[in-house]
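What follows draws every value from the coordinates through simple rules; no lab data is involved. What you see is a predicted model, and the numbers here were worked out from it, not measured in a lab. Cβ atoms are built from the backbone, for glycine too; each structure is taken alone.
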Structure P
Amino acid sequence: MADAIQTEPVSLEGEDYYQDPWGFFARLRESRPVTKVRMPGYGHAWVVTRYADVRAALADPRLARDTNRWPGGARSRPSEARGVAAHMLHADPPDHPRLRRPVQRAFTPRRIAQLQPRTAQIAASLADEMATAGEVTDLLTAYARPLPVTVLCELLGVPEADRSRVSATVLRYDAAGEMPRVEDDLAAYFTGLIAARRAEPGDDLLSALITASDESDQTERQLTVTELVSTAFLLVMAGFDTTVNLIASGTLALLTHPQELARLRADRSLLPATVEELLRFTSPVNHANDRFTTEEVSIGGTTVPAGEWVIIALPSANRDPARFPGPDRLDFGRDTSGHVAFGHGIHYCLGAPLARMETAVALSTLLDRFPRLSLAVPQETLRWRSVSLMNGLESLPVRLGRAVAVREDCSAKFFDTC
């Protein structure tokens with residue numbers, strides 16, 4: 001296919017994008033599958049929307065993350081000055097494996113499985129609080145946000161006395177003007193916690209990460225303190241917002257698709273398939289983290305020059321009818337293999353098993369405790385956050401109905417097929 005003549009770039013900062021990214025990307029996918037867009041903070045970038053092109057772009061080494069490789073000279077990220085940017089998500093090979101490998105050694109399926117009972121306890125406690133707070137509640141504030149951040153604090157070994165402080169700091173991240181302060185505060189906190197865990201290791205991910213780094217092969221440079229701090233910051237921030245969005249948007253999808261909700265209620269063995277279909281259907285992020293071309297690259301028949309930002313639209317790929325027939329239909333029986341909600345290639349999300357487990361627990365708990373759960377407002381009044389990267393609701397008012405006693409936690413069965 002010959003290079004398409006580019007028309008005026010569309011904008012990735014308007015209401016049509018923020019409030020309906022699926023429709024926005026569907027229109028581009030049909031008419032301009034690889035096209036230039038205006039984007040806040042970038043001036044312009046190139047957006048990739050078709051499934052096959054998205055998968056190829058995510059695995060293309062010519063699309064880089066390390067801004068030291070920028071054609072014509074290195075660039076820096078603002079977060080570098082605050083000591084939280086030296087992590088695997090900002091790295092390319094050969095440095096990327098060095099930063100990722102210790103996390104892989106520490107972030108084991110066994111560790112995630114061990115967290116499942118405690119996650120169920122946290123979810124049950126939050127459900128108890130909701131049940132006593134009133135008939136209508138904002139599920140985002142009361143449940144979807146506090147669950148992941150509490151689990152992450154436990155996973156990393158944040159002491160009980162510090163958890164409310166760390167949770168409050170993380171929850172400030174999206175507030176206007178708060179990002180630099182949050183990065184500074186978390187960098188300072190994790191610097192101290194890493195020193196404490198190095199002196200006195202515990203049974204937590206941060207201690208395991210320090211050990212895995214310190215025991216690295218002699219030929220491989222150990223992680224510096226800045227790299228350890230940056231990795232802890234990445235685990236918290238990447239593991240928080242995405243899971244919040246998946247729990248909230250997944251609950252909304254269930255409440256607005258009563259047939260599938262009834263299907264899940266009748267057969268809890270569908271829970272793993274439900275989580276995968278909700279990942280495909282809701283896509284917790286609007287696009288993969290930015291990449292740039294290190295040389296001229298042809299994507300989907302369109303030539304993108306060297307030194308250009310490339311935005312890879314994950315929700316668009318997950319709703320591409322060429323890969324998923326009837327993509328706008330929620331169907332817990334469909335084949336979801338190959339969805340890209342967690343990315344693809346070397347930057348595939350290491351926290352995917354944790355997000356799957358938390359979501360399975362969260363949904364199972366809601367179904368058990370609130371069998372008459374329903375939306376408290378018309379669906380069309382719900383608003384999505386005006387954030388380019390994250391695909392999340394501003395709030396989710398729900399009517400709880402009468403709560404019932406907890407029965408067996410069916411989410412534990414998730415690990416039989418994980």
Structure Q
Amino acid sequence: MSKTIAATALSAVLAWGIAGTAAHAETTINALFMSQAAYSEQNVRDMTADFMKANPDIKVNLEFVPYEGLRDKTLLSQGAGTGYDVVLFDVIWPAEYAENKVLVDVTDRITPDMKSAIMPGAWTTVDYKDHAYGMPWILDTKYLFYNTEMLKKAGIAAPPKTWDELLSQAKTIKDKGIVEFPIVWSWAQAEAVICDYTMLLASYGGEFLSGDGKPAFQSGGGVQALDYMVKSMEAGLTNPNSKEYLEEDVRRVFSSGQAAFALNWTYMYNLANDPKESKIAGNVGVVPGPGIPGKLEASAVNGSMGLGITAASKHPDEAWKYIVAMTSLDTQSKYAQLSLPIWSGWYDNPKVDKSQEPLIAAAKVGLAAMYPRPTTPKYQELSTALQQAIQSALLKSAAPDAALKDAAAASGL
């Protein structure tokens with residue numbers, strides 16, 4: 001009898017132990033990020049370490065790929081039915097991801113407090129047809145950076161406010177022998193060039209698509225934007241290697257003192273002012289993108305990105321918990337160097353680092369003026385066609401208007 005009781009007691013203890021272990025079993029989720037611009041890879045690792053420390057029952061495996069591989073990696077993994085629980089996605093992908101059920105609709109998970117405290121423009125990053133497919137995380141646009149010392153040497157009192165002034169000041173700097181090619185851009189045949197083109201198209205009053213969803217960039221402001229790009233290169237004011245450059249190339253050239261002006265994302269401001277990363281630290285100015293009198297005072301492109309839960313995730317609740325932590329005001333405030341927070345209240349916080357003030361002043365204008373790239377499930381086809389057209393015009397193998405007409409025909413819209 002005593003042996004039976006002992007055996008029963010032992011079984012109960014073992015059962016309790018197993019149940020207790022199961023209750024505290026570690027859940028593993030996989031997250032996919034990009035390895036360039038905005039938050040650094042180390043930033044993301046540190047944020048994630050903080051999250052796992054606060055949530056010891058959740059382990060997060062991180063994977064980083066270049067931006068150019070982010071979409072393909074996401075789609076391929078979903079097609080296999082395995083892979084990631086959380087993915088970083090660009091503002092241009094929610095339409096495609098929603099239509100193809102790549103991301104989970106999280107509209108019901110977003111609280112009224114989140115909705116009201118986050119900048120309205122940030123929500124456009126994750127929304128499609130009035131549904132949210134994630135949380136905005138990187139709130140970003142491109143700015144005009146300038147070398148303050150070069151402008152001073154050229155006798156230029158203030159940075160340009162218009163695109164024509166940019167060329168005029170660049171010519172002055174070039175004529176005075178201060179630098180051979182005053183402007184550097186990211187015009188490689190990649191998504192980067194579409195972002196620069198978007199700012200110019202918006203400035204000239206152009207549109208990507210008409211009201212019925214058909215291409216509209218092959219006339220009016222769209223042609224004027226590409227014509228500007230070509231002429232800046234023909235005049236010897238734009239670095240000719242720009243047609244092969246991505247954003248990190250732009251940062252390298254500008255930070256080494258080989259350009260007076262550069263168009264780039266938020267992250268370049270602090271890196272270009274870091275003596276370990278830059279030869280021109282302390283001589284970096286930043287203003288919103290130029291505009292055109294009577295049309296647009298300042299230009300900006302929506303380059304924001306969001307974090308979403310994949311449809312293949314087996315742990316959506318844990319994935320959402322991780323996303324909420326990564327996008328929180330506390331986390332974003334702690335790492336507000338290479339990317340600025342999505343939360344409205346942060347921008348008026350008196351505790352904000354004084355060295356950030358020029359960037360924040362530019363951000364208040366730029367983030368309010370962000371022009372979107374077109375929202376369409378066929379965005380990738382459209383972008384590819386436009387990239388090819390811009391490259392053809394820059395290489396002088398086609399006139400801007402002819403190149404853009406070809407792109408409109410090839411876009412599939």
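Between structures P, Q, the calculation of mean count of other Cβ atoms within 10 Å over residues 89-96 yields its largest number for Q.
To which of P, Q does the computed value 26, 59, 16, 0 (P(r) over Cα pairs in 20 Å bins from 0, in percent) belong? Only one of P, Q returns 26, 59, 16, 0 for P(r) over Cα pairs in 20 Å bins from 0, in percent, namely P. From which structure (P, Q) was distance in nm of label points 7 Å out along Cα→Cβ at positions 73 and 369 calculated, if the value obtained is 5.6? This figure was derived from P. Between structures P, Q, where is mean count of other Cβ atoms within 10 Å over residues 385-392 highest? Answer by largest value of mean count of other Cβ atoms within 10 Å over residues 385-392: Q.
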